[in-house]
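Chemist: Each in structure tokens, the structures are laid out below.
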Structure I
Amino acid sequence: MSTKTLRKRISLVAVTALTAGVISVVSGPAASANIAGSTNAVTTSGTFNVAVIASTTGAASAVASATSAANTSTSLGLVYKDASSTTAQTATMLSTGALALYAGNTTATKSSVVATGGKFSSATQVASDAAGAVAADLKSVYWASTTNLAVIWTPGAVGTYTVQLYRQNSGTDSAPSAAVPAAGTLTGQITVTVVAASAAGEMSSVYTLCNTATSATAATGTNASGSTNLANGSTGFINFTIKDAYQSEITAGDPLVATATNGAIVNISSTIGTATGSTSVSVADNSATIAVGQATANAPVTTTVTLTFKGKTVCSKTITIQGEVAKVVATPAATQTISASSFTDTTYGVAGGNFRVQLFDSANNLVVPLNGTARFAQVAESLDGASVTALAISTAASALASTDATGLWPSVNSLGTVTCSSTAGEDTSLNIAYQNPSGSAVVSNSFAARCAGLPYTYKASLDKASYKQGEVATLTVQFLDIKGNNAATASTGTAGTVTFNQLSRVGGDPSANKKTDINGKITHTFAIGNSGTFTPGTYIGLVSYSDYNTFGAVQQVNYSVIEAVASVTNADVLKSIVALIASINKQIQALQKLILKR
């Protein structure tokens, strides 16, 4: 019998017998792999089992079988039995049903079965031993001899009940009795949930699993990484298993319908196969896969696939399948050194380049290049200057999401390198091309690349000559090559020393082992007078990069700082008072003249 068959849900009946444990409800462990509905578990010593064979007569039957023999007891109205075989078994049954319970007790002297409710009947034993004695309240049954046993229990009402097996394991062990049945060793326990109607065969959103995946596999309920944004030509997969409230897969036979938006193709199968439509219907399997594909080759599609079972929504999943490359965007990033053909920038933790490239399809989805760098090529006619002699993609993008907080060298970018002649200068009309597998070639926007010498000297300047307290000052240190050109992007060697009175640094020091930017400069940021004692005045700032001071003096930068709101002097206050008194005197004189006229 296949694993899949063993997992199938039985309707209101069979579950193969399990050994001692608890019978729990809807929230119990995974459904038993022994649920076949036609064979009870073999009776073994120390077990406490539930008969999972369904009664065909309308009544349960209890049969005490010999050890190691198949048991033929039948239960009525059994809906679910878990896979436990200890004192933590769980089961679910109808209130109109009856459970046949049996146990192997070859090493026990005395035994009893106790329930928190309901009633016992038909208590039997094997061979010629006497039948069990059912207590007057019908909630327990006691056997005084050592043999295997069986008994029928009926709940009578909806609720949750506990059924326990006790036994005397040795002569020195305490023993259950008719008067005290809950004594001795607890050998088995079943927690039984009794319901008015079965939920078997009805989908439970709690236990049903559905997830996107990169292949047709068993459903996990968790979308697999990289399964919702796929490369051109890929097949998307949605794996599902439809379960009921007892955590068991529902037997196939009712309609499954998968529908996709935006014209995508779907097929309830592990492959697209010959499917051509946006709807697929199946009654074959409730643990399967939906394959998702493009309706038009090389055209991007973002689709939401909805799966329904017997008219109820199982899940909805959105998948994007990229199209072929329709746009190439190139952006300058770093200046190459003259007479160089390679560029490695580890400032941001990964190898760098002189320019970066991103690929997009016609829906503006970011696309990872196929075949690494092989499909990129320089556009020869764009090399019209004397400085840049070649360009190529040195590292192909490998992901669809940025892995670098700076955004400069994330894995979504393909990194390009230019080759420079010995002449410094800039080419402003460079292009890089990408060829799709379909044969179409896409050319990037025009971009610029510059060639220059390594830093040789530097000059410093502030963005303003005067600042108010609370403002932000920007200091630019421009590095120059030996011919006075803005230097190539390169390390500045020893960290710079920047000293400015009344200014405090904002953020870290960018000069410490930092590359210059694409224009050969490093920028420092300061706040004016936000720490210590603020003293307005005119100052001289000092900027020193010792590796380059041989070729030029330490840079001096003049600047001034003032208070945000100018202070009011005593003279200003006295002047205002005199003016106010004069104004009042004039008003009094005018009033006197008015009175005299009357």
Structure II
Amino acid sequence: MPKPEADALFEISWEVCNKVGGIYTVISSKAPQMIKHYKNYFLIGPYFPRMAIREFYPEAPPDNIKRVIDIIKDGGITVFYGRWLIKGRPVAILIDFTKLYEKKNEIKGQLWEEYRIDSLYAGTDFDEPVVWSTAVGRLIEELAFVFKGNVVAHFHEWLSGAGILYLKKRKSRIRTVFTTHATVLGRSFAAGNIDLYYHEDNKCILELLDIEKEAYKFGVAAKHQLEKKCTQLCDVFTTVSEITGLEATHILKREPDLLVPNGLDHSVLPNKEEIPIRHRLFKEKIREFVMPYFFPYYSFELEDTLFFFLSGRYEFRNKGIDITIKALSILNEKLKESESQKTIVVFFFVPNNIKTIKMSLLESKALFEDIKDKVDDSLGDIRIKMIYSIANQKMPSESTLFDEDFLLELKKDALSFKKNGEPMLCTHDLVSDDSDAILNCFRENKLLNKKMDRVKVIHYPCYLSGSDGLLDLDYYSTLWGCHLGIFPSYYEPWGYTPLECAGYGVPSITTDLAGLGRFLIKCKRNEEGIFVIKREKVSEEEVVKELAERLFTFANLSKEERINYKLRAINLIILFSWEKLVENYIEAHNRAIAKGKS
């Protein structure tokens, strides 16, 4: 482990105390290790009252920092000092840029004059981060005078990039590190069905495109130009994976100085003894959701049912949702042809614009809960009758255990529970059911939840909160109760979801186009609970076929074999401990300092 040479470190991200995406997980899970290695470690993010009330605890700043806060307040920058309410409670400095926002056109004008960043037609999604990160640059410029010795500022993504440009323009002594987790244009290309990884004459297609023209075409010119300028001017440039590094080399015209792979905080993960207990508990909760979802129409054997899931942003192609549905269609036919008794229920946890929970599902759930309550209320009497019957040398029978009124009520409930037709494909009414890509793809691939189908699908388009009125489990509890995660991404700079699955003892599938997948292939650990399928340089048909085969193989594993893969997945986590991976960040900071001395 290299020794940190920075006397003060500022880590800047739009996602400090502001959960938007995966970078929040990166920074918050890494923070406890950063505190161990850096005496003066400060996280800087934006101040949004609605988020801060849950994430941030204000404190009185030290006198030397308070003086800086007072100085920049005159420039329209309001600073809040305190603690981020995560493990380790690191110091967080949040900037309210509301007053400074009035000068957004002036700030954007300077970016054009100094760096030719064309933001004339950029929207608030560009303007707000740029104004905020300019304020960050001003704050750090002043804070640098508080600390003697080496000062490093580590900026994440283009959203914080104006801070780098501010410091470089003023020839600040602060050394800078810039990390791109996914290039702006790379994500746009993938979403726009441009095959980033197509090779012709051994050339990446990115070499054949006019990158700057494409940035305008996709409407991300300002973001791309800012990202590119930060990449070229920072002291040390890093990306999170080899695949993003290749992308950045072509799009941003600079190879990464080193990679900073993402990790997990092991101390917050369950231990091996806890995993099987929790799996059984949450699997039972999922079963209690599945019964009112399917059983009013038909039933199947829950003991022979496996729960698979896909989760993530609604990026139909990037996240491999299209590939997954096509593979499930093949799996459905293969299970039917083999006369398998297995049922596979697949959840698609992909948030979308929803109206309400489907009324028929709420009715079924209410009736199911009523049946449960009646049975629970009678369990005490049934237990006494069983004991009494056995003590009298008689085996319990229906007539001795249940009175006639109770049985009559249950028969009425059973009749009320029954419905005609077929189970729904989605838990909610959507704002645009007809144009929903997932539902349309279900129909196109004949995944219709018919009785004969061995694969059942559920589009669950809302965030798992633990109190959503359906599963009533949070994301990690739901993950814990499942048997397999499916993440065959086409565009995935890293891929936290398979890693999180492994931490909870759940096997998963990823691809060699995901940063995590490539990492595992290099370590030769790509068949040990996180299965890596090939997507690079192969056709979509081949990807679908391999994924279907993987799913079919997993569906036919014995319980003992599934447990073995659970254990192997858990054992993979040691590769991704922040205790080890934090050394890459320290190396990046040390290199920035060395560059300043050269």
Structure III
Amino acid sequence: MRLKNILSTVLIGTALLSTGCSRDEFAKINVDPSSVTTPNVPFMFTQAQLDCNPTDYLLWFYAQGYTTNWCQSFVPSDGYQENFNTMQENGGVGGQYVAVLKLKRDIDVQVNDMSKEEADKYQQLKAMVSPIVVYLGIFDSDMIGNRQYTEACLGRYGGTLTPKYDDQKDLYDVWLAELDESIAALTSDDGSQIGLGNKDLYWGGDVAKWAKFANSLKLAIAARLINADREKALAIAKAVVDSPVGIMESSDDNLVVNKGSKNYGWGNNGGKGKPNKDVVDFMIKNHDPRVRFFFTKNDLNPEVVQAFFDAQAEGVDCVLPDYILSKMNTHVEDGKTIFDGYVDGDKWSRFVGIPSDMDAKNIPEYNGGDNNYFATNKFQVLLGGKTKTYSVTSSFNEEYVHGWLDHYYPTKPGGETYLDNVDVPFYTMYYSTAEVMLYLAEFKLYGATLPKTAQEYFQAGVKASIEEHNHLAEINRIPYSVKEDYFAGLGEETVLLSDGEVDTALASADYNLTGDKALDLEKVFIQQYLHFMYRPIEQITTARVGGIPKIGSSMIPWAESIAPSSIPRRFIIGIPDKTSILFDIEEANQAAQGFTPGNAVSGEQLNSQRVWFDKNDPQYGEGPKL
């Protein structure tokens, strides 16, 4: 299907070159019947969904390695070192919208060339493409700013080959208007519209869900306007909630995408770093089950822990760090330590982050004696002539972002080998009820006229987020999401939700609003930040808009040894090519935004030279603007 539609797109341009009627008729008569000369519009729509790929390998290998370190959700494996705030390359962000915008232009031309009676049948299909482009446009502009949009991808249809850059501020207005147009078309069905069925990979042609998505997506724009134009942001929020098409408010509304039974994402590892200790500790303190989905268990299951103690009893120099031992119940029997289980159970005690202080690996508190977070060669066991090294901290959960991975479950030296090598189709979540509810909680605190309280939206958002990420963990078959027969012997537990866990998390003080506006806003932004743990561009956008993590916070604090003004708030922009026909346009765009081009741009410059929506946002660490 993909090859057919690529060919179709190329042939559109070829067909437009014909001018005379007799030539057109001649071409129709003499064409090979097996050739595709008139693109199938529904298939082009499906191709647009396939080309919507904001979570590809480049995002995880390049962009995530920067953004999550900059906003301190993940820490480099060796800790923060000098120059971690410099940027050498960019991938996966900036041009995602182009492939889908091209298909949108193609679809528009094909439908416009039909008779009015026939074209009228495709108005809802056209209306479904726009929200995809808008979604990707927001994503691409978050770290880059201005984008070529209103004049882009029209060259083959007589448009300019040198499209202008639209200001980010203007793009938000363009996108809001396009979403309104989509909603109008999606809610005016006269019964003549073609059905998409399984050609719609998102909602199977359910027009009502598309309308909810288009309406709810406006909130993502409003969230970026909250410090740039608060009055407008709050007006958008009110209009969205008042709209008769409704908002995304249940699991059935979520945009969870799988592109095929053999689509596993990509093969190589992409995640960089380990979770910030403050993030992990905050989630465990509040018994937030998402800690088990976002991060990996360490290797210290009961069998492995006992192997450490058995080796010590035999005189082997192997240690477990104090921050692990403090989580255990043990007793001594015949001079040997016996492991009796974790104080808080396997589900919580085996998730361990690393410190986010600058140069933490050289701070005695984190590298001295038996309390080392970084010297992995310390955590080895020699037992029965076999040696194994174990990870005592957690990591980025690779199987959360692609399905082509094998996982070996930890066992003692010389123990059985348990391998999970089942490849599963990859599911990702683009937009969801949790995001919508957490945005509404934020807007309500800022004064938006909305029907529910901030607390109601907040708790609905947290509940939805926990349940959504549990669902993703299950369908992506992350390690420990499937209970294997051998878990009992290893003392392993599954990571998925148990009865009552959501209610327990929602009952904690940090997961409830109290009427203290500054603290309540910080709580809301922290929940957005956590929800976006595997949507790194949205996460760093939340960190910029909300000024979190906040310096001195009792929840997730900013590492004070890292100067906030040294951390980038946008990505580097390449030096324009003087031989390109776009040279003047690109140079003018960079000058208009006040950007220094090239790779040799300091963290301080990338902090001060901000994209439009971010100019009035708080500095990292300052907390939300009131």
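Chemist: For structures I, II, III, calculate distance in nm of label points 7 Å out along Cα→Cβ at positions 165 and 525 and state which one comes out highest.
Modeler: Values: I: 7.4; II: 4.0; III: 2.7.
Biggest value here belongs to I.
Chemist: Right, another one. Given a value of -2000 for helix-only ellipticity at 222 nm (-39500 (n - 2.57) for each DSSP H run of 4 or more, over all residues; to 500), point me to the structure among I, II, III it was derived from.
Modeler: It must be structure I, since only it matches.
Chemist: Output the label of whichever structure in I, II, III has the greatest value of distance in nm of label points 7 Å out along Cα→Cβ at positions 117 and 421. Could you put the intermediate results ahead of the total?
Modeler: Working: I: 9.6; II: 5.2; III: 6.0.
The maximum falls on structure I.
Chemist: Given that distance in nm of label points 7 Å out along Cα→Cβ at positions 77 and 589, derived from a single structure, equals 11.5, which label among I, II, III identifies that structure? The partial results should precede the final answer.
Modeler: Numbers: I: 11.5; II: 2.1; III: 3.6.
Answer for the origin of the read-out: I.
Chemist: With distance in nm of label points 7 Å out along Cα→Cβ at positions 205 and 429 computed per structure, which member of I, II, III shows the largest figure? Could the numbers behind the result be given before it?
Modeler: Numbers: I: 6.1; II: 4.0; III: 2.8.
Comparing I, II, III, the top value of distance in nm of label points 7 Å out along Cα→Cβ at positions 205 and 429 belongs to I.
Here, each number is a calculation from the coordinates, and none is a lab measurement. Note that the structure is predicted; figures quoted are calculated from it, not measured. Cβ atoms are built from the backbone, for glycine too; each structure is taken alone.
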